[in-house]
Structure 1
């Protein structure tokens, strides 16, 4: 094998491929990436047996062949080379690297030991704009559970039906749902994608609205293909909870207020949050004010006051509810627009957070008293 590539192109692909690799003592081959030069293409492969990545690299091919190389070693070396041409040549399971005044030799392992990364038939797939998918995933990816006892909520639900494509995540204390328009030809499907897969996918997706990604579900696996990069992952077995049952159809109270002011007030209150990270939202309907309170016996107290618009309310003149400030901030930070809508039924029921200008995102949060 002998090829020549630009350092910039090789660096980009190696960084993407090496992201999924951890230290594996049982199968040392999984610590390596596979460089496969065949069929007139230069391909890089990596896998941890749960997620696999393949990517094409542009370059000049002098001789075809393949080898696996320790991912950390080659990635670190290539990253520190100048942005010039890099020549890679294999001789007797050793990868020789030459670039300008820099040289290296890295011991490799034969490619025959490297696991086979699945391929898709691409019979049924969806095509979505990269930025649309990336924004949707970013709004839900941090909300999954870490519990091994309920694997179905450790991933993100991909649910496609006539109403659109919904991405849903929950840890049982809060829930986020983001809805996007379903592309034509997309079939009805409901699958759970591991959080780690989504995190790696977000790193790959660009913000260019002209770039698109192809998504295929097949044989209990999901395939993502954008540009010269393909990511494949196993899906999580099981049924996702019927989360629609816990979303209130209507709420007794709906308040509108400035999103940034609310975020800033909650952050100030978090400095004085108690051991359970509680902040209290006290609504005075008569004065149209919201008081945000936090208290810690060792630190002191904090109080902020904001103006509110009352969209809906029953005959009560006051309403108070407590939340984990971290959960509250996460929901608010994912809203678009300048105004947030907060909906409540009572002091012990889940609160609903939405944007006043975008109904495609819903965030449900359990109050402290109800946990």
Structure 2
């Protein structure tokens, strides 16, 4: 699961922007946290980004998705340019903390014009305080920790992340297999471009398929069965067997999103959902969030990070203040990122947990606002 992510010089994010899923010092909904039995640290199961159009919400999630692509498919991703406009001579940076039930990793990567300029992988047991260096790389060379000291790095090129190289050549190391498994569980999805492939994937997994059917029953979708036949998806709704494409666009989107959620919950994945509430009724979207914040359902440490415009879910009955994050842009187009739990209003006071968050948000009280002028 993701603990913390920082990026800089990526699209609208010029200076370092940090997204933390560590619990803040607040009191609401402690039972929803994913809490380690080894060190007691609480991790957020859900987080939503709110802000005006063009404020950088998508860029935050895209940066995290891009980092995983840099590692999985560097030959393609390294050729892309995503730096802040006019800042092409500065490196784009990423700093990612991830953990499983026993270990935590910190991965640092800096790239400039298609080459790696700096890269480090740290590792620690959750019962330890200090980190070990697995490898460290800069323009001057590569340092290999004890676990990798026999690795031949002569084939490594400047345009390939060391982590990609290590994951390709080391297959019997617990540390490397651990970070590889965690990165494979991070999935970025543009919810405005969902297709049925996610539903087919879910239906082939019996446990995830069962969870999907339960979820559809809980929201009174009137879908009592869902199956795939000859690569076409069918549902039984109101006693009639229909192709999925005949039940309406909103219902199709619900099935696709819930299928994604079911797979994530069964396998302990982290979903990065851009435009997460796309076409969903507010209650259906709230139920999607509650699958992740409900400890009885989320037993494998799954996470949902999304961008949203859904106001009813920006509520003290749905999310903790550290699960509600804001994005805002200054006059230079630079994104600012901050959680509601740490925001100070104009009077210097913190946001209380009994406030009507969405009302205050729409009034511009949380630092991000649109004030349209009247058309003449």
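All of the numbers you see were taken from the coordinates with simple rules; none came from a lab. Quick caveat, the model's predicted, so the values are computed rather than measured. Cβ atoms are built from the backbone, for glycine too; each structure is taken alone.
Worth pointing out:
- Origin of the derived value 13.1 (mean count of other Cβ atoms within 10 Å over residues 204-211; candidates 1, 2): 1
- Among 1, 2, structure where FRET efficiency 1/(1 + (r/R0)^6) of positions 124 and 292 (r between Cβ atoms, R0 = 30 Å, to 0.05) as derived comes to 0.05: 1
- Largest in mean count of other Cβ atoms within 10 Å over residues 92-99 among the labelled structures 1, 2 is structure 2.
- Which of 1, 2 yields -0.69, -0.83, -1.13, -1.27 [log10 I(q)/I(0) by the Debye sum over Cα atoms at q = 0.10, 0.11, 0.13, 0.14 Å⁻¹, calculated]: 2
- Source structure (of 1, 2) for helix-only ellipticity at 222 nm (-39500 (n - 2.57) for each DSSP H run of 4 or more, over all residues; to 500), computed value -5000: 1
- Source structure (of 1, 2) for relative contact order in percent (Cα under 8 Å, 6 or more apart), computed value 12: 1
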